[in-house]
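Next up: the structures, one after another.
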Structure I
Amino acid sequence: MTAHAKINYVEFPAKDLEATKTFFTKIFNWKFVDYGPDYIAFSKSGINGGFYQSELTASTDTGSALIVIYSEALEQTRDKITAAGGQIVKPIFEFPGGQRFHFSDPNGNEYAVWSDK
């Protein structure tokens, strides 16, 4: 659904599109569609988006926006991320409203996972 003046789509750089598809499918069950050799779109993630071929990375250290994913089982999600080749860049910590951690995908992009459980 498109809504006027609402965030509709998000894009990230990716060094390895195949590794990206494998990683996010394995952990979060996102769905992907290839659009040529340099772009993949994803859905079933809460907001649709894509990954474009690039050597760049998105990180809060460089001022990038942080995408935060919700989990009902924080430790289990963390373990799935590390088993799939992701790196924990900030271990689980508490904040008002719950707990979260930050991780990087195989491309080096930073995300966070939070839970109120």
Structure II
Amino acid sequence: MSATDTPAQLLRRAAAKLRQDAEAARRFVPEPWSITEDRVIRAANDDIVADRSSCRPGDDADLPFIAAMHPGVGMALADWIDEQAAFNEYFVQSGLPTLPPERALAVARQLLGEVTR
């Protein structure tokens, strides 16, 4: 989070980035994505998303995760992040006691590459 970002601003930046990335991916490799028997992930239009066919068995352990994280999942996650931002803004503007949405902020920081160690 930049020094000037509120939690809601950080969340909205992450949601916008994720939405942009998901839309870009969707244009070329639309969901759903599925894993073939030859250890290749194919998109709905039959384009290859990831290919582990030439790898040793076991080197394809990431295929289920890649297939699950198709653009539709990215768009749904961006919507959830925006919703968390809206909830946070509502509570802050209403003067109600609130805690920052830590889990949503952790996801946002990962998406933005702003992870602090």
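No value in this document is a laboratory result; all are computed from the given coordinates. Because the structure is predicted, anything quoted here is derived from the model rather than measured. Cβ atoms are built from the backbone, for glycine too; each structure is taken alone.
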Given structures I, II, which gives the highest value for mean count of other Cβ atoms within 10 Å over residues 20-27?
-> I
Of the structures labelled I, II, which one yields -5500 when helix-only ellipticity at 222 nm (-39500 (n - 2.57) for each DSSP H run of 4 or more, over all residues; to 500) is computed from its coordinates?
-> I
When FRET efficiency 1/(1 + (r/R0)^6) of positions 36 and 100 (r between Cβ atoms, R0 = 41 Å, to 0.05) is computed for each of I, II, the largest belongs to = I
Ranked by relative contact order in percent (Cα under 8 Å, 6 or more apart), which of I, II sits at the highest value?
-> II
State the single structure among I, II that was used to calculate distance in nm of label points 7 Å out along Cα→Cβ at positions 52 and 108, giving 3.3.
-> II
Given that mean count of other Cβ atoms within 10 Å over residues 60-67, derived from a single structure, equals 11.2, which label among I, II identifies that structure?
-> I
